[in-house]
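**Q** Heads up, there are several structures right after this.
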Structure 1
Amino acid sequence: MKTRAPLGMLLFLLNEAVFFFMLIGAFVYFRGSALATAARSLNLAGASIYTVCLLASSITMWRGVAAGSRGWLGATLALGAIFLYGQGREYWALFRQNVTIGGDQFGTTFFTLTGIHALHVLTGLLLLLVLLSGAGRRSALDSIALYWYFVDAVWIVIFAVVYLWTFV
């Protein structure tokens with residue numbers, strides 16, 4: 001009997017896609033008034049390194065699903081954790097520059113958008129921990145992989161809009 005878990009995950013991710021579309025839309029809408037703060041505050045080089053880690057985690061996830069390998073899933077977990085560490089470093093640097101969620105338009109939209117994405121990455125990491133503990137079945141692995149790929153795809157858009165578009 002086939003499980004419906006991946007279909008349920010796809011429907012959930014459709015909802016999340018609309019949510020992120022609205023957050024990205026808000027960032028773009030307010031971009032003009034926040035561009036100067038973004039350009040002087042963001043660390044493109046650091047964000048690029050951590051972005052590579054997150055994107056590489058999609059490859060390790062794919063290998064983990066294909067091979068049913070806990071090692072590849074562990075690598076996915078590590079790469080995702082490195083990404084979150086990088087996000088935390090970015091936040092700390094911004095806080096030291098007095099860029100906060102309540103400080104100005106950039107801080108509000110940046111921290112909301114990237115913070116909610118970071119929460120999704122953290123959720124994915126927790127789900128991976130559950131899988132690595134042996135509590136998951138194949139349908140759970142497939143569903144969590146879909147979630148992980150979605151989180152990575154959303155980050156590609158966020159990185160392009162927030163970082164690359166700022167410095168182009």
Structure 2
Amino acid sequence: MILDRSIRWKGLYLETLEHCHVHARDRDTRIRGTVIGPDFGLFYRLRLDENGHTRTVRIEHTDGRVLELFADGAGAWSDDRAEPLPALRGCLDVDIWPTPMTNSLPIWRTEWTDGQPVRFAMAWVDATEMTYKRSEQVYTRLDATRFRYQSGDFERVLDVDGDGLAVNYPGIFTLAG
């Protein structure tokens with residue numbers, strides 16, 4: 001995937017504004033985003049390897065808190081002290097709240113058949129609380145522009161553009177400007 005693009009989202013649920021830039025080349029993908037919320041501000045950086053697997057996650061709050069996670073691309077994770085994180089074993093992707101950007105990660109690296117659900121183990125990061133846990137998620141491509149996203153009893157149909165980026169996440173995010 002080759003991509004060099006900025007995108008902005010408006011958060012409907014938390015009343016956020018996000019600006020994100022994706023720089024993808026054959027050897028890796030680098031993503032940087034800033035989210036401004038009603039009572040917080042944060043900056044995140046992601047690096048994906050050539051296979052689209054998450055390798056580094058860094059989240060910085062404007063109050064100085066930092067969360068760094070590292071992955072080996074095969075499902076093993078560690079923190080910034082190189083301590084293993086067994087709760088995230090087997091996760092190849094990260095899903096960061098509150099951004100729709102990370103919904104694109106499994107979309108980008110999977111060969112899809114319409115109507116065929118695919119299950120993912122995600123390292124789910126709540127960037128507002130600076131916590132993480134394992135999350136089982138299911139994506140089903142409905143057609144070239146829509147994916148059903150399911151996690152537990154939560155479900156939404158996401159509209160995506162030609163680059164696989166969410167343009168509408170009903171009730172949660174929409175494109176801004």
Structure 3
Amino acid sequence: MTASVVVRAATQADAPYLGALFRHADVAPFLASIRPSSDEAVAAEIARAHDDPDGYGVVVFEVDGRWVGTATWERVNRRSRIASVGGFVIDPEHRGRGLSVDAARALHAHLFGLGFHRLQMEVYGFNERALSHAERSGWIREGVRRKAYWRDDEWVDGVLFGLVEEDVREA
């Protein structure tokens with residue numbers, strides 16, 4: 001059994017850790033090419049989340065007070081209470097211990113607790129680790145955006161996932 005994963009809002013003190021995580025050689029190739037990764041750009045994202053706590057969030061995953069990863073979310077539809085999740089990363093130093101599934105489920109609970117009805121995310125089709133993780137942690141594969149993104153001199157698919165609160169209760 002793994003330790004309990006805590007989800008908390010990122011603070012400016014987290015920016016150097018998060019920037020380094022996004023630049024990590026085993027993380028950067030799997031994130032959106034527009035993903036901010038400099039410490040300054042990450043600090044700006046954290047400031048945005050602080051200024052718009054109902055519309056955007058940068059969270060940190062912790063176990064026993066230690067950083068183990070991060071994710072972002074953005075409200076994409078106010079009336080229908082939909083949030084889009086992105087930048088979900090477990091620190092490579094903490095992989096292989098079941099933390100990714102625990103962190104995802106903690107994030108789901110956190111976002112549903114904020115009043116969202118639906119969560120959605122998109123994963124590059126070449127990111128086998130993330131695709132497998134999404135399904136292990138309860139996300140429902142909903143479709144594919146064929147050849148939607150230009151990455152490394154080729155078109156790649158985006159795989160769409162969704163989750164509604166009922167999915168979590170039924171699991």
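Here, each number is a calculation from the coordinates, and none is a lab measurement. Note that this is a predicted model, so its numbers are computed, not measured. Cβ atoms are built from the backbone, for glycine too; each structure is taken alone.
**Q** Assuming -28500 is helix-only ellipticity at 222 nm (-39500 (n - 2.57) for each DSSP H run of 4 or more, over all residues; to 500) as calculated from a single structure, say which of 1, 2, 3 it is.
**A** Answer by label: 1.
**Q** To continue, here is another question. A value of 13.5 was derived for Kirkwood radius over Cα pairs in Å, for residues 76-155 alone; which structure in 1, 2, 3 was it taken from?
**A** 2
**Q** Looking at structures 1, 2, 3, which one was Rg/Rh (Cα atoms, Kirkwood Rh), for residues 4-83 alone calculated from, given that it came out as 0.98?
**A** Among 1, 2, 3, the structure yielding 0.98 for Rg/Rh (Cα atoms, Kirkwood Rh), for residues 4-83 alone is 3.
**Q** One of 1, 2, 3 was used to compute distance in nm of label points 7 Å out along Cα→Cβ at positions 60 and 148, and the answer was 0.9. Which one was it?
**A** 1
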